[in-house]
Structure I
Amino acid sequence: MTDSDLTAQNFLPEQYKSDSAASINHNYLREQFADCDDILAKIREVVVRGDFTLGCEVDELEREYADLCGARHAVAVGSGTDALLLSLKAAGVAEGDEVITTPFTFYATVGAIVTAGGTPVFVDVGDDYNIDAAQIASKISKNTKAIMPVHWSGRPCEMDVIESVAEKYGIPVVIDACHAICAAYKGRKVGELGTASCFSFHPLKNLNVWGDGGIVTTNSTHIANQLRLLRNHGLVSRDRCQVFAYNSRLDTIQAVIARHMLCKIAHITESRIANAAYFDAQLAGLAGVKLPERRADIREVFHLYSVLCEDRDCLQRFLLERGIDAKVHYPTPMHLQPAAAFLGHQVGDFPTTEKICGQTLSLPVHEFISKEQQDHVITCVKDFYG
């Protein structure tokens, strides 16, 4: 790859824009923050105080988030990616260690492992898009330092099995819960599971801020203390550094916005669950579309509403032509990304993951989509396969 390839224009802002060809978008930020007077008033208070990093609003957010998740501690950081990285470091992951995870995830999961010095060891997913917990034990070696399951799209992994394996081998479980705020597994909130659970406040997440932000929940006082140390350069006082670390302080302004969104997260979550149930009822049994099995003992929160579709790419174009912004999350699995070439994987190594990447399509499910818009989506999907 040449330097010119690496200096391409910044593509990131494009993901926040509504597709000009679509009237039913994945992106809902304009609607969500149309009335932001309360937020701006709170931000003005921060400006007057000069309380810009790790301020009192961050302290309040951590208390409120820990309470929401049923966890003893919550530690706010600069992003969901930092939440993953710092949690791995707090759990002791270092150069040469292995971390078991899934190849069906966002880049940040694997990137955090590699940045921490670890080597990702992949386990294929099941039909629920999550790591196949029954395969984890077979991948454990003397170098395994952590297990990192991913609650994909807000559906909790099979945590009973994962925690049992982790306890047997004495391995910490650092959970990528960036999609899964307010999800639950067999009556337990995801934020109280594992050694640490990592959440993202990215603008496209269910609970979002005006930039980047993240938070970690844990019941371990040791892990919480390590996280607080690592996020602020390893400082124990202004003039004493215990370990050279990172700058991952959550800005106070982002904490203001996160607290504002915490007041709305129950409505956001229930709306997404209801919208997903409506899609399920209308698309069930449709030839060409396969829905994931829903379980009564877990609470999915539908950061994404994903289904497997025959002739996926043609369906996606068909929907866009009819004003529907359906997305692919994601077309290439982690083990086949250029960045993972050093692991030596090839096509066929993780067949379920590869099948999902070739067929998955996400339909708009956010709290601003109306029943009329959902009906339009349903009609168009049925027309395509009709």
Structure II
Amino acid sequence: MNRIVIFLCTLLNCYCLFAQNVQLVTEQTIKVTSETEFVYCFAAGDEVIFSFKEMNGKSLKELEIIEYPSNSKFSDFKTNTVNRRFTIGNKDAIYVFKLKHDAVGSRVCNIKIERVPATGTENFSTTPVWKTRVDTTYRHYTKEVVVGEQTIYEERTQRDLLRIDTTFVPLKDDNVSIPASQSRYLTVDIPDNQTSGNITKEIVSWAYWIGIGSDAIAKYNAANIPQYGMSPKIAMSGYPLLANVACGGISKLQSPSSYSSNVKYSFEAFVNGQRMIYANGDTKGTTGYNNKVLQGAFSLKLYNDNILNSITVGVKIIALQLVKYWQETTYTEPVVVPIKEWKTFTEPVYKRYSVPTIEKPSK
């Protein structure tokens, strides 16, 4: 009987001593939605007590215990309860407790980790010290680089202007009868600018004469004769008065008598859908110049404001056209170009990451 009592007392003392030496590392209840890790340090000879429970009785996809960095010590799949005890080997170690879940919904898990310290390791710190490490790898790549330069000679073509001729193009030469209180429209087409080989033709301006009756015609004929100092091209154009005006000269036209009839006129064109008036007036006889509308067409509106009598309006319009003669010449030009080669280069690639380490006790 005494032996039994002594044995039970000894067993009870050992249990109490064991219970007093158990240290709680962590106890947590967490929600696991994907992957969660717990990292702790243990001293050589420690006994580790690990327990896991899913609080709602649902299974977790995977639970794994790893000796850092990659030595798997235990794993279980689709489990809701785990209880493990294991002893650390003959050197300090870091352990990772990994919970994985990828199903719909989360898992509410309780984990508890305890240690029974090896002799003399009661004050061992189970919290890892995280330190930054740098891994260096090398990337090889090729690219084209400039290694020098050279001069080459390229053939180029240059267009030189040889000469310019002036010509005058009749656009309108009409007599227009307009009844009382009515209007007439004349459409005038301007020749397109042209390029043919080494010859270009370009309209640069136009001039007009508008007159009514015999007196206006007489005044026009008197002014439409070659004048002293006039260029031969203007004098021989057939319209020296208007040719001179188209070139920017001063009109020598005299006004008809005050007893002559009059006409209201306006030069109109449509630009981007908008009606534009470039010149207008009320005249018995006049000349004018325009260098705004040079392509396409325009209209001349003539209005007889006489409520009793019709009128006959004389209209003459000529355009000044420049004819340019070009010559193409070929020449060589030095051009400095880079010399390129493909070369291989190597550059370091640094990868920084954190690793757990065991805290060394201070001496």
Structure III
Amino acid sequence: MASRSSFDISRIFNRNKKILTLCGFWKPEKDSGSRKVYFVYTCAIISLLVLFVTPQVLYMAANATDINKVSETLYISCCAFIVMIKSIAFYLNVAKAQKIVREFKTNDLFQVTCEKHLKIVQRSKNLGDILFYLGIFCGTLTQLFWSIKPLLARERTLPIKGWFPYNSTRTPYFELTNWMQTSTSSFCILHTVNIDSFAVNLILSIGAQCDILKYNLENLNKFQTRHGVLQKRNTEMEHHQKYFVQEMKNNLKICIQHYDLIKRITKMIEDLYHVAFLALIIGGGFIFCTISYQLLLVQIGSTEFFYLLFYLFSMLTQQSAFCFLGTELTFKSERLFLAASNIPHWIYCDLSFKKMMTIYYTSLQKPLVLYAGRLIPLSVDALINVLRTSYSYFTLLRNI
């Protein structure tokens, strides 16, 4: 039997916590002098992002009548704005993120108590790892082609066009500006992949809890309640045993508490990320549109072509992952309604148990849904609408 001591679910978030701490957005939980120092560090990181995007905004403002010059900078500055919005919104609500991680670590209802639970959690962890390394892979290739692009140019050009109060083609301004843009871009890639990976791991973990709860309901007679936790029995209970009804009631009570906790944590995840999700959906539409337009202007097979292609693929992967995971979470929560009707031998239980089932059915009628900005459901339909809107604007740009 897998026990709580054999697998700590909160370990899934360890990598995310370390990188968030390094990037300046996971402040110390205890109120101490180090929090003030860390706050200064966070402000310095945000200032770096502002310094990165300001020349791009000034460049677009100075060339507002030239659609080609605006579009070649818009998708990068839009991505930088999304990073800043997500980062600030996350930092302001980081206490909720820390509380969620503590719930996964300390709440007995979330712990692994049998081999089946362990397989479910391990499967979600593996998927989270795959998506993280896929993001790193796409980001690294994008950064590689982005860094090579200026080196192959006939004249000195920076990776990103911008307006600067100095001649950015002269030494040492060119080297310093190039280094600043490259290092900030690398930071943005790592930070974006990680902060999104944290959200992915949270959603996957809640989905895994839905799968665990579904398994518990469909095998309720194979568990027993000990110290407020469902533990696997050596033998399954039969309906003719005298302790059957009381044990089933205790087990169902734990399942109801488990689902209430799942709903509460899901709401906390939405509170933590709803601004980031909205920024990603709205900003993603502009990015898809402008990158597609830029692909029409560059030579096929060139370094810039591959850079734009990987950039587009990275953004599409990022947005698709959230929309598909949001849909999957809703689907998993809907399956709990059917699982409740598959509780073994419930027909032999007393009226009190059946009343508990009725109350449980009522709470299961509304599936779990994550919303972007409290308005837009995080779903495949939302992704399709974003792509459709992006294509409409792309067609408009192409015909101008």
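Values quoted throughout were computed directly from the atomic coordinates according to the rules given, and no laboratory measurement underlies them. Bear in mind the structure is a predicted one, so any value in this text is a computation, not a measurement. Cβ atoms are built from the backbone, for glycine too; each structure is taken alone.
Which one of I, II, III has distance in nm of label points 7 Å out along Cα→Cβ at positions 49 and 289, as calculated from the coordinates, equal to 11.5? That value comes from structure II.
With mean projected area of the Cα convex hull in nm² derived from the coordinates and found to be 20.2, which of I, II, III does the value describe? Intermediate values should be presented prior to the final figure.
Working: I: 20.2; II: 47.5; III: 22.8.
Attributed to the structure labelled I.
Computing distance in nm of label points 7 Å out along Cα→Cβ at positions 169 and 209 gives 2.2 for which of I, II, III? Each step should come with its number before you reach the end.
Details: I: 3.4; II: 2.2; III: 5.8.
Working through the options, I get structure II.
Tell me which structure, out of I, II, III, gives 0.00 once FRET efficiency 1/(1 + (r/R0)^6) of positions 65 and 201 (r between Cβ atoms, R0 = 35 Å, to 0.05) is calculated. Computed on structure II.
If helix-only ellipticity at 222 nm (-39500 (n - 2.57) for each DSSP H run of 4 or more, over all residues; to 500) computes to -3500, which of I, II, III did it come from?
Details: I: -11000; II: -3500; III: -26000.
Attributed to the structure labelled II.
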